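Next up: the structures, one after another.
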Structure P
């Protein structure tokens with residue numbers, strides 16, 4: 001079977017594991033890309049709907065993808081889905097607030113969202129930001145024209161850190177159930193002294209200050225020692 005996964009190794013497997021054991025129902029795969037996750041969810045018995053800003057990229061013969069733009073209203077009725085999977089998509093939107101709001105709209109009450117996005121708060125990213133001032137690689141006009149073909153949907157337009165993403169989710173009645181990583185990055189081990197220094201420094205912050213900046217969550221091992229991606233499972237209230 002052709003491997004058409006676009007996400008980093010481990011992301012697809014973590015997302016699929018979130019769906020194993022759940023009662024099969026209607027699930028929206030957005031953005032679906034070439035259809036690797038759609039195929040896996042269908043094999044688990046879910047009724048899969050797939051959409052993407054480039055539906056022509058779908059490679060699974062028995063799954064039809066339709067056009068959707070996560071920056072706009074999604075082409076589905078309110079409360080249409082039991083589940084939504086949004087894998088490595090939210091950071092590509094120009095309006096992540098709208099994307100999450102629309103995902104919440106099409107979810108049924110008590111429905112679940114599994115969302116993945118780059119982990120911009122692991123220690124490697126934090127140091128890179130300290131040095132470069134950028135959460136993600138800046139795109140020059142030359143690269144925008146030649147590599148992306150002047151299509152912003154392929155870019156990381158909205159590099160969301162965990163506290164901001166949590167705010168967007170919760171303001172749309174999506175309660176976080178779990179946060180996971182796709183792997184532990186072994187090459188970050190030499191940065192452990194800096195991690196310990198950060199944790200020691202914030203240890204002396206007052207409870208109010210720690211809560212204000214979500215220190216206990218942002219500096220949890222899953223995030224600060226995390227891999228390249230976060231896997232967040234939510235439930236609509």
Structure Q
């Protein structure tokens with residue numbers, strides 16, 4: 001089924017994370033052109049090298065995605081490089097929390113900006129193109145924190161619940177334009193397949209396989225609400 005993605009183009013946010021690198025490589029192996037966005041140039045370059053080694057197409061953008069003008073520039077750069085845009089993958093870049101009564105305000109703002117404001121701005125920039133062409137896929141890879149309430153999860157929990165609402169709004173407002181949304185809510189995903197006791201871990205490859213599976217479902221099927229993995 002992966003040949004269904006051949007020649008399509010995807011933007012991935014949270015690109016400095018190990019998860020983003022794994023998802024990007026998996027999509028590139030399926031023939032997807034990749035624009036990888038993140039804050040740390042060295043980590044982006046490491047991921048790009050792996051994609052180039054398998055013959056994939058990739059461009060990088062070192063960015064905070066902190067303004068609409070910047071996210072629009074990412075869309076324009078991607079379209080210029082690859083001739084279009086088909087897929088947007090929004091990856092939450094990090095966790096940080098705290099008890100509400102003593103939550104660090106600077107941490108709160110940083111987490112909300114990275115995990116909720118940036119996805120909004122990126123979706124805001126991409127949606128006009130996807131609506132005009134009447135097709136597209138938007139996926140959020142958030143966290144199991146979006147499906148429960150855990151003490152000390154703080155700003156991260158609020159951002160993850162907000163991200164689910166953002167994605168559901170995008171679905172409600174854009175399904176008639178051929179745009180599907182998907183939400184994956186994994187626990188902590190790591191690179192090693194087993195923990196110190198020999199028990200299986202949830203790996204970044206596991207999450208990437210879910211991404212690939214969802215994006216290759218027949219186009220007439222609706223998108224997905226949060227899937228816990």
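Could you tell me which structure in P, Q was used to calculate FRET efficiency 1/(1 + (r/R0)^6) of positions 99 and 219 (r between Cβ atoms, R0 = 41 Å, to 0.05) as 0.35? The partial results should precede the final answer.
On the way: P: 0.95; Q: 0.35.
Label of the source structure: Q.
Comparison across structures P, Q (criterion: mean count of other Cβ atoms within 10 Å over residues 11-18) gives the highest value for Q. Among candidates P, Q, the computation of mean count of other Cβ atoms within 10 Å over residues 83-90 that gave 24.6 used structure P.
Taking percent of Cα pairs over 30 Å apart from the coordinates of each of P, Q, which one would give 27?
Values: P: 27; Q: 19.
This value belongs to structure P.
Tell me which of P, Q gives 23.2 when you compute mean count of other Cβ atoms within 10 Å over residues 35-42. Corresponding structure: P. A value of -9000 was derived for helix-only ellipticity at 222 nm (-39500 (n - 2.57) for each DSSP H run of 4 or more, over all residues; to 500); which structure in P, Q was it taken from? For helix-only ellipticity at 222 nm (-39500 (n - 2.57) for each DSSP H run of 4 or more, over all residues; to 500), the value -9000 is produced by structure P.
Rule-based calculations on the coordinates, nothing more; no lab input. Note that the structure is predicted; figures quoted are calculated from it, not measured. Cβ atoms are built from the backbone, for glycine too; each structure is taken alone.
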